[in-house]
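Got some structures for you, see below.
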Structure 1
């Protein structure tokens, strides 16, 4: 017997879809590509590479994303300082790579991607990782400014976070030939 989605779950999924639709086409493409790499969904190189530069970027991203299982395993259960460093250091490194690609242009797109790459339990840690990665001198000063200005005070100072797992995971969709549809 198939399980039915509760109305609240459907509304949240729709809200996630609407949020994703609000991102630029380049951001949407990067998020889908990143999820293919980070969640080992498909052959990202075959699907997303349009030229040798993009192929090199995908290979570099795959090497960086090799740390994701370690990051997931090191998720702190509390805010004890002894558990933060082993988790935050690799999270900031991976985040810095993604922000340096110039496709995640705001905290909202970063949060959207990382909630899916790492899981809902990462939410409390994402503002700190984002701010740390966005402030690194490896990013151009204009990009640093834009990124750091994109995080709202509410996101940076939230007193609590939802533990609800994301429901919408954007995926590659093949283009449909309109002529084929009319037959």
Structure 2
């Protein structure tokens, strides 16, 4: 890792495993749509989140997902790659599709919060992965340039984010997790 000026990690599936039932979360979000008299635009959680502002449900959908994430962060198991944070000799950050509060709760639970210099969640900036803005924001806050940073993640979305941001990328386990 010494060839980089900064390393940024995804959170869920990379450093910790948020204890969230994502299918139940999606059902809760679909219920938010139905209660408002709005036909859900699909079944996928992240598609529902993306469509929520246009449906006038942005805040309620975000709150529903964030509540589940914060709860799941409190009981999340730590993953082996988290140990790497303790040995890094360069600034480290987290860039996640999860809300920033859940990221901080999970990092704190596993005594990792003090090892990261920056946390960028989906609600920290105006766009979400795979848009490059969240990762560029994390890298910039770490005082590095994208071409001198590494992003470590577990999904094809993370890899696409890194490509768009101009950072190097590494899968946490050598291949995408499939979501």
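Of the structures labelled 1, 2, one was used to calculate helix-only ellipticity at 222 nm (-39500 (n - 2.57) for each DSSP H run of 4 or more, over all residues; to 500), giving -18000. Name it. Let's see the in-between values first.
Working: 1: -18000; 2: -12000.
Considering all the candidates, the number was obtained from 1.
If FRET efficiency 1/(1 + (r/R0)^6) of positions 104 and 136 (r between Cβ atoms, R0 = 25 Å, to 0.05) computes to 0.75, which of 1, 2 did it come from? Can you show the working numbers first?
On the way: 1: 0.95; 2: 0.75.
Structure of origin is 2.
If Cα extents along the principal axes in Å computes to 63, 46, 30, which of 1, 2 did it come from? Don't skip to the answer; put the middle values down first.
Working: 1: 63, 46, 30; 2: 54, 31, 27.
It was calculated from structure 1.
A value of 2.7 was derived for distance in nm of label points 7 Å out along Cα→Cβ at positions 88 and 112; which structure in 1, 2 was it taken from?
Considering all the candidates, the number was obtained from 1.
Given a computed value of 15, 47, 32, 6, 0 for P(r) over Cα pairs in 10 Å bins from 0, in percent, for residues 48-151 alone, which structure among 1, 2 does it belong to?
Values: 1: 15, 47, 32, 6, 0; 2: 14, 43, 32, 10, 1.
Of the structures listed, the value fits 1.
For distance in nm of label points 7 Å out along Cα→Cβ at positions 64 and 96, the calculated result is 1.0, so let me know which of 1, 2 that is. Don't skip to the answer; put the middle values down first.
Values: 1: 1.0; 2: 2.1.
Source structure: 1.
Computing distance in nm of label points 7 Å out along Cα→Cβ at positions 24 and 56 for each of 1, 2, which one ends up highest?
Result for distance in nm of label points 7 Å out along Cα→Cβ at positions 24 and 56 over 1, 2: largest is 2.
Read-outs: derived from the displayed coordinates by stated rules, not from any lab. The structure presented is a predicted model; accordingly, all values stated were derived computationally and were not measured. Cβ atoms are built from the backbone, for glycine too; each structure is taken alone.
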